[in-house]
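Listed after this line are the structures, all set down as structure tokens.
Readers should treat all values here as calculations from the given coordinates under stated rules, not as data from a laboratory. All values derive from a computational prediction rather than experimental measurement. Cβ atoms are built from the backbone, for glycine too; each structure is taken alone.
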Structure I
Amino acid sequence: MAPMRVNVVEAGAATGAHAELWLGDELMAVAFLYDGRLHLRIVPRPDGEPWLLDATSLAFAVEGAERQIAGDEW
């Protein structure tokens, strides 16, 4: 299974930063802060198949995304 990676993207001041969660070369989800809480928008796979990922890798990626978006480690 391909490793999961997080890319933080700084957007305009109105929308704030968001993080892209990639599984290999496919965008899997976008994480962003809304009302002070982290939200995750899952992106459908192009081939229509369900995502299969390691839960521990996902937990670490989401935790890292939240820290980076909040500005704790830019």
Structure II
Amino acid sequence: MNTNPTILQPDRLVDGAKLLEVLFDADNRPCLRWLGYQRSRRTIPYFKIGKLVRYDPNLVRQALEQRCLVVPRQ
């Protein structure tokens, strides 16, 4: 059994709490409300399955890197 929560199987969908656990360490983890706000602004990709909302951690990480990564000037 894999005990490292940051390594997931490819293409595995997770709920919001698990997504935050995978992407952020415990000291810097935002709340579920932040995640809902990002979803409502459509800044992160998500899947809607009936009433369930699920996330692909790899796609969310890529979206955050594209939108939120600040590159220093040379």
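Among candidates I, II, the computation of relative contact order in percent (Cα under 8 Å, 6 or more apart) that gave 28 used structure I.
One of I, II was used to calculate helix-only ellipticity at 222 nm (-39500 (n - 2.57) for each DSSP H run of 4 or more, over all residues; to 500), giving -7000; which? Walk me through the intermediate numbers first.
Values: I: -7000; II: -11500.
So the calculation was done on I.
Among candidates I, II, the computation of mean count of other Cβ atoms within 10 Å over residues 43-50 that gave 12.0 used structure II.
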